[in-house]
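Every number here is computed from the coordinates shown, using simple stated rules; none is lab data. Everything numeric in this text was worked out from a predicted model, so none of it was measured. Cβ atoms are built from the backbone, for glycine too; each structure is taken alone.
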Structure P
Amino acid sequence: MSTATPAVSTDFALAYRDFMVESITQEMATTKKVLAAVLENKKDYRVDPKARTAGELAWQIASVEVQFANEIADGEFKMEERYKQPATIAEIIAWYEKNLPEALKRLKKMTADQLVKPLNFYGAFNYPAFFYLSFLEKHSLHHRGQLAAYLRPLGSKCPSIYGGSADEPYKG
């Protein structure tokens, strides 16, 4: 089932893109702190047999954020995995630090016409390309929250995310 495409101005699409790219860029610093809190010797920890391991979840966050941004820039969503998972948490972070800014640059180069062009999202949605920037950020934040909930049980500390934590108090 496909949803209707809302009509928007190209000026709005450009401004929204710029706002979301800035927001995603700012979230990247916090995401890196959460990824870095995954202990290498505990990256195989999982909260439940059906859950991803901490390492798998760290890679899910980093890789899907980059893939989704690139797919928006490409004007097409594909279900295939594009990237090979690095072996260590440090390598995941380094990969993320290199590849997310490159993907965000691609988004910044999109024209207004590209941003308002409807993109089919696996038959579920058919929204203008710029709309999916919010989905990209929400998807990443959702999984980052999951990973943050793993940190104390795996023996790590939870960093400040949107304010202080018991492990990293807010310093106003």
Structure Q
Amino acid sequence: MSSEERYRVELFDGHHRREGFSCGVEELDRYFYTQANQERRRSVAMPYVMVDAASGYVIGYHTLSSISILPQNLSAEEIRKLPRYPAYPAILIGRLAIHRVYQGKGFGGALLANALRRCHELSRQIGTLAVMVDAKDGSARGFYEAFQFRRFQDESYRLYIPMREIARLY
């Protein structure tokens, strides 16, 4: 079984095997156990899970939802290239977590790549300027910066990557 066949990412729907999932961040674990399914049903955020097909267990998850970027959060150079709007459409990767057992093995990057691919596909159907993330700490911020995310003007843990850069990847 190839790694593409063994590990798949799909929309979370409550039947996935979550027992024992722990990423080491209580807030992210609690969200996954208590809120993810509710937010999906209410269309507030769409959680996607990476599943190990051999065991059925969840390796990690990410969420996607819509958000707006205020012009004052962008650089003067970027604003100059855009039409004058009070806010610009974006997609938020609200949460991204990998089970402790799978951390440090490339699954975080693979799950982020999956999220960015989904965002690129969506951007071909609806307008979206960028993908945003809120890093929980310096380590998470470094993870996103390694994937070319950049910091907003006055928010050191809120980062974004322009959709035009994601489009170059896909």
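Kindly point out which one of P, Q the value 19 was derived from, the read-out being relative contact order in percent (Cα under 8 Å, 6 or more apart). Could you put the intermediate results ahead of the total?
Details: P: 35; Q: 19.
Attributed to the structure labelled Q.
Out of P, Q, which one gives -18500 for helix-only ellipticity at 222 nm (-39500 (n - 2.57) for each DSSP H run of 4 or more, over all residues; to 500) as computed from the coordinates? Clearly, the read-out refers to P.
Out of P, Q, choose the structure whose coordinates give Rg and Dmax of the Cα atoms in Å equal to 16.3, 51 when calculated. Mind dumping the intermediate values first?
Working: P: 17.2, 50; Q: 16.3, 51.
Attributed to the structure labelled Q.
Taking distance in nm of label points 7 Å out along Cα→Cβ at positions 42 and 74 as the quantity of interest, name the structure among P, Q where it is greatest. Let's see the in-between values first.
Values: P: 3.6; Q: 3.0.
Biggest value here belongs to P.
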